[in-house]
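**Q** Each structure below is given as structure tokens.
Taken together, the values in this text are just the output of simple stated rules run on the coordinates, not laboratory data. If you're wondering where the values come from, they're calculated on a predicted model, not measured in any experiment.
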Structure 1
Amino acid sequence: MHYACATRGEVGEVDPKLLQGYADLAELRTAELERAAQYLGLAAVHFLGYRDSGM
């Protein structure tokens with residue numbers, strides 16, 4: 001099974017402490033999603049490249 005995600009989650013707010021080791025929020029969110037996908041046994045995550053709206 002594959003997972004498609006429209007954005008990388010680059011808009012929004014997060015505690016700056018959580019960004020340690022990551023270039024930006026998009027990199028953190030991407031890493032979180034890839035770890036979750038691995039845990040769930042998904043074959044791949046595909047990012048569609050749309051702009052995040054911050055909802």
Structure 2
Amino acid sequence: MNPRLTSVVFRLNREKLDALKDLSRTTRIRQSEYLREAISDLLAKYEERLVD
């Protein structure tokens with residue numbers, strides 16, 4: 001694990017988890033990569049709200 005990464009635990013409904021697993025299996029891209037991408041996209045979307 002990259003030393004700059006921190007482990008995070010959260011809950012996800014089964015349907016979304018199964019879809020993520022299927023996508024990961026099909027593309028051979030790790031689930032964690034997709035989650036990091038999704039979080040980055042979300043933070044970019046709301047960037048103006050994060051600026052103090």
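**Q** Out of 1, 2, which one gives -19000 for helix-only ellipticity at 222 nm (-39500 (n - 2.57) for each DSSP H run of 4 or more, over all residues; to 500) as computed from the coordinates?
**A** Answer by label: 2.
**Q** Which one of 1, 2 has P(r) over Cα pairs in 10 Å bins from 0, in percent, as calculated from the coordinates, equal to 20, 42, 32, 6, 0? Kindly include the intermediate steps, with their values, before the conclusion.
**A** Working: 1: 24, 50, 26, 1; 2: 20, 42, 32, 6, 0.
It traces back to 2.
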